Structure 1
Amino acid sequence: MLIGQAVNVLAPARLGDLVRATLAGIGRTTYVLGTLMVEISLDLLMLAALVILMLTQVTLPAWWRGSGEALLLTAGGALGAVALLVLARRWIAGRLDRMRARWQQPFLQRLLAGVAQALHALDILGGPALLAALGCSVVIWVTYTSVNYVLLGAVVERPTVLAALFLLAVLQLGVAVPSSPGRIGVYHYLCIQALAVFGIGDAKSLSYALVLHLISVVLPMVLGGLLAWQLGVSLYPSADEMES
């Protein structure tokens, strides 16, 4: 996970998700990619709930309110599509089995098998394990908020939970779009704009942004790099692998 996060921070198009699925070593890579779809769906659900809370509890600037409303529309469509996929996954799996029996080409066999594995990963969303997954998601997002709140207490006299939640929502929305390597500049700008809503000046908010960036971006990136080195992971094939 940490190696994948490091690649996501440094490279565009979320290539780290593919790296993470390849390195997991649990079943087929497509199955792990399916679990990532589950993870993204749960995060999207948590983010949508957080945005609804912000829209109802905080007087927000127009630039953020528009982004929040657009996020709700997008999240509703995406979660609806995932829900339909979960409900129809067994029917789709049956169709895939019939296609595999009819088409014997090796490439098509591998492709259909990979799609079936990705669908199999969605089983958690259709069973009792969903409650456990939702509970874990809540714990994760509460932990994110707690980090923001504790760090706010170091730069302002009276930190608020709403400020910590709003900052979390802004950063989650902002970093979802590929930006500069290491999210340098963009991350700090988002922090300053978010904290300005609660009357926190530029100097304090910049100090906050620098420390939070070290904790949430630089530290995982460094740990991912160290783990990649320790495990001998290379993102590029060696000369021997290319010859073979």
Structure 2
Amino acid sequence: MKTQIFVQARLGSTRLPGKVLHKICGKSIIQIIFERLQKVQNIDDIFLVTGTKESNHLLVNESEKLNLKYFCGSEENVLDRFYKASNEFNSENIIRITADCPLIDFNILNHGLEIYEKINCDILSIVRKRTFPHGFDFEIFRRKSLEESWKDNLSKYSNETEFLNTFIPPTKYMLEKKKFKNYDLVNKEDLSHIRLTLDYPEDFIVISKIYETLYKKNKYFTMNDILNFLNNNKKILDLNRKYINLNHELDIEK
């Protein structure tokens, strides 16, 4: 099974401008994510999937420094961006990660991959029924399902220009339509009240405190390490608690 990771990112953040290039322990967020994804097993390649090269040239430059291959596509239509990237990279199975998840847990990803390889589903995700902390998000899906989603959505528009200028998340259609076989990966304990995603300055402070403390002890710390740290430092999550119940549109590159 040929499996690739697509890291979705661009520099068009409004709530935390340029967040993907913010640094923790001297490393950019995209570098941190790339480093953690090295621990995912049985992966053929990792790609940055971003918007237009002109709008994201600093991110492209950072990717080149990291030897991280990239694809530049539609700035707005992320579904089209992913579909065109899957054609470029001759994809079969895709793991989607967003750049607002710098604490992504490779153990959970590996577990998800094991299940995905055993069952016959079109898409596996932890976002439709959220039980993991917000910030560990990923989906695994078939390239043929992505293509079907792209074709179905394209048919709704009068022309391709209108389609490309419309914001369409890459997996939302697959997660909502009954024609696709979904599998929801759930945690034994509901931890959805824990916010570890990167959207606001307060989120960056929380993630920085976690990363700076745990990284010194273990470069590849896990969700359990994070939970133990937070249990001993309960006030840290007060910093971004006001954002927990905000219902942001899935997939928006904020």
Structure 3
Amino acid sequence: MGPIIETRNLTRRFGALTAVDHLNLTVAEGEIFGLVGPDGAGKTTTLRMLCGLIDPTEGSARVAGHDVQRESRAVKDQIGYMAQRFGLYGDLTVQENMNFYADLFGITGAERESLSAQLLRMTRMEPFRNRQGAQLSGGMKQKLALMCTLLHRPRILFLDEPTNGVDPVSRRDFWAILYQLLKDGITIFMTTAYLDEAERCNRVGLMHKGRLIRCDSPEAMKRATGTVNMEGAFIKSIREVEALA
């Protein structure tokens, strides 16, 4: 079985700026892959190309067996995408937000009721189902966004810095949910600027100025660079790349 995500020389330019520079990457089904780098590294642009939201300037990508440019509709049927600013409605309750997204996905009747109940239990949001979105904490808003993203049972979950700006307890809860989804067979591709979160992934890709500079498991990456944590591995990798420039 081939990879569930694969890119070949994936490139995106915005005028004179090369946001993503000939990215070659594979992700296996059932793993959690973290794309790590500072702001401006090209993480969000990569994610948006993989989701078929923007076209590459060069190269190609396949997601769930489909070309993201030629078969974008088929790709979108297989994925869930949670942007940094997910489109929740503050004047709707948690349940009403979920119902709205269920309508968009065409999920009705008993299936909707079953899925909603399951997701509310998994995220421990049952006590807040009648609370308006505007009254939720940052961590709760992220949980609600995740529930809405999962309503159509995607095979692959794309998350763009999902824990950015939330408190440590909410980050811990969010990761517990991700591990449960992983056990359920969902492939997770996430971007993060938190290097401690990178250590929780099966594999990590380090991006710097649009280029993938190293890709491996966190443990292998630390061994290869002779460092004790991902921060050290990232810093040493950048220095190695810049020394060759």
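A short reminder: the numbers here are calculations on the coordinates, not readings from a lab. Computed from a prediction, not measured in an experiment: that's the story for all the values here. Cβ atoms are built from the backbone, for glycine too; each structure is taken alone.
Comparing distance in nm of label points 7 Å out along Cα→Cβ at positions 7 and 23 across structures 1, 2, 3, the highest figure is found for 2.
One of 1, 2, 3 was used to calculate distance in nm of label points 7 Å out along Cα→Cβ at positions 79 and 127, giving 3.7; which? Considering all the candidates, the number was obtained from 3.
Quick one: volume of the Cα convex hull per residue in Å³ came out at 132 when computed from one of 1, 2, 3, so which one is it? So the calculation was done on 3.
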